[in-house]
Structure P
C-alpha cells in the first residue's frame, strides 16, 4: 500500500490479500506453532531469513503480517513488530537499543507503566534512566551524555497532556547519534506522523484506538528503517515476544473503522471539553486542541487532529467529594485503559510520579475518555456528578 492513498483508504485496504485467501475479505486467523518445510534446503533458507518468511509461530504468521503491514503503511514505517500489550511494545523498543552502562532520557510525563519498566527493569540491568521536562525542546542537548542511547517521548503526556517539541528533540538526537522513540497512542498515525518529524521508533498501545472495542490487548512498534526494524524484531524474537492470533485479528479488524471512530471521539471530546471550561467546579481543562491550552501552538503545527482523551483539574475538593461524584456515574465507567467505544472517568495523581518537574493542580485531576455515546447524555451524566461533588 503506497503513500499515494489517503489514510482512510490505507486503513481499509492495507494488510489485506484476498487473492491469497480464497477471496476472503478479512485476513483469516492462523493458529500456528509449527511451520512445515518441503525440503531441507527450504528449511535452511527459512532459518537464514526467518524474519522474512514464516518459520515458527513465534516469529510471525499471516495474521501478524496482516496487522503489522497495515499499521506500518498507515504510519509510513519501513515495518512494524507486534506485541501482546502496549507495555510489552515499550519494553521491546527500549531493550533493543540499550545495554548495561547506557543512559536514556525519558519524558517526565510518561505513561506510568513505562516509568515502572524504566525504574524497575532497565535500571536493574545497569541502564541509567534520567527524566526530563516535557517542555525542554531543543535544550535537551544539554542532557545528552556520551553514553546516551535513547530519548523517549510521549506527546501529549499521560494525564497532564503537555505537547513536546518533537522535531526539535529529534533534530538534536539525530545530530548526536541518539535513537528517538515516541509513544504515539493518543494521536494514532492518523493525527500525528512521527517519522515526518524525524523520530526513529513509534510505539503504540494498540489496545486503545486500534483495537477500539475494549476487548483485546495489543502493542506495536513501528520502525523508520530496516536496520531499526531488524534490531527490534530480533529483540522480540530473543525475548519470546509474540502476540496471540485472536487478538491480532481483533486489532486488524478494529483498524478498519479507526478513522471513523476517531473523528467521532475527537468531535465529542472537544464539545465536552468546551462545556467543562464553563463549569464552576473546573479550574482547568487540559486538552491541547483547545486554543487557550499552553501546548496548542505546537499541537496546531504538528498534529492534524485530537482524540477522546483529556483531563480536567477541579477546584479544591476532598477525596470523599470526588468519590461521591465518580462512584455514581451512570455512563462514565471507572476503569483503566481507554480508546474503546465507552466513556471512562478516573481520578489521577500526577504529582506522585514526577521527578524532573513538579505538578501543581488547583485541586484533584480527573482523566476523561469520551466514547461514542450521545454528547448531551454525557454532559447530563457529568452535570449530575458535579451536583454530587458539591454536596457536603
Structure Q
C-alpha cells in the first residue's frame, strides 16, 4: 500500500537504530493506554451527524464559526483550506479575532459551533454569550461541564464529545468531523486516508512514523529538544500546528520531552535561518514541510529568465530544497516531510503520520502520550483571579512573592 507521505532525514538512521526503537516501544507500550485513534470508525456516526446537521446546511449558510482551542480545533485547521464555506476559528476572546468575525458574519448566514470536552474552557465559554445575544444559530459539541449546561439552556442540537485526549481525538470524533462536514469538506475521503495510513502506522515494525520517532529520540539523547518546523505552504500550517501541539503536549512531562514551534516558510529563511546555520548547535532540529503538487498554483511572469514561466510553488520548492541542503552542509541534523497534494485523503495520511510518530516518540521516552496534567495550573489561577477580581497590580505583587521563593538562588 502506498502512503502519500515522504520522510527524509539526515544524518540517516540505521536499521539497527530502528530495531532498537521497536524493541523499546514494545517494552514500554504496556505502561500506557493503547492508542484509541488508530480506530477511525468507532467514535463517529456519520449518518447521525448528517441527520442532525441537515437543517443547517442550506444555500444561505456561508460561514462556520468554530469556538474551540487546542485539540478541539487543530484537526479542523489542518483541513481548513479544503472548505467550501468560510471557517472562522475563534480560539479565545482576543478582541481582534472576535470582532473581525462579528464584522464579517451575520446570524442569517452563519452557524456557531462551540467545542469543549470538559466544558470548562474559559476561552470558549467567555464568547458564547456574545453570539447568542446577537441571534446566531448553534450546534454544540459537548458532553459535560459549564458549556454543556449553557447549550442545554438555549435548546440547540448537541453532539457528543467522548472523554478522549483532544489532540488525538479531533480526527476520529465529532470534534473535527462535524465542523469539517458542515463546511463542505469531504470527510469520508479524509477518514479513508486516516484508515489506510493506520494500516501501516499501527504496525510495530520499520515504517515511516517509527523512523521519525527514532530520528527524534536519538537526537534527544544527544541534547536536542527543540523541533522548529518550516511549512512551505499555507495549506500545511494547520497540520504543522497539530504537530507542534502534539509534540509539546504529549512528550513534555516528567521533566522530559521536546517542544515544537514553527514559522511560515520561506519567510523563516529571512528571520531564523542565520541562527539555524550559524548559531548555537545541538539544540534545534529544523524540519521542512512541503507539497509536491500545490493546489491551486499559478505560473509566474518574470524578467529573470530562470524564473519566468515557472510555477509559483516550484520557486518555493527550490528554496526549500536549497535550505535543506544548506542545513546539511552545516552539519545541522534536519528532516523534510512531504505530501503529494493537499487533498482530503493526503491530509488524512499526514495527520495519521503526525499522530503515530508522536505516539511512538512518547513510548520511546516512556511518558504518557495521552494526558496533559500541568495545563490545569494556569487555568485554575486564571479562574480564581477572575472570580476574586484580582487587579493587575495585585497580580504582579503575587508573582513577585512567588518568584522570590522559587528563584531564591537561581542566578547565584
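Numbers for the structure displayed
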| read-out | value |
| --- | --- |
| Identity of the structure behind 0.20 (criterion: FRET efficiency 1/(1 + (r/R0)^6) of positions 167 and 327 (r between Cβ atoms, R0 = 35 Å, to 0.05), calculated), options P, Q | P |
| Relative contact order in percent (Cα under 8 Å, 6 or more apart) from the coordinates reads 22; which among P, Q | Q |
| Structure (P, Q) behind the derived value 2.1 of distance in nm of label points 7 Å out along Cα→Cβ at positions 87 and 199 | P |
| Among P, Q, structure where P(r) over Cα pairs in 10 Å bins from 0, in percent, for residues 255-358 alone as derived comes to 12, 37, 35, 14, 2, 0 | Q |
| Label whose coordinates, when helix-only ellipticity at 222 nm (-39500 (n - 2.57) for each DSSP H run of 4 or more, over all residues; to 500) is calculated, return -10500 (choices P, Q) | P |
| Winner on mean projected area of the Cα convex hull in nm² once structures P, Q are ranked, highest first | Q |
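Bear in mind that the values in this text are calculations on the coordinates, not laboratory data. Because the structure is predicted, anything quoted here is derived from the model rather than measured. Cβ atoms are built from the backbone, for glycine too; each structure is taken alone.
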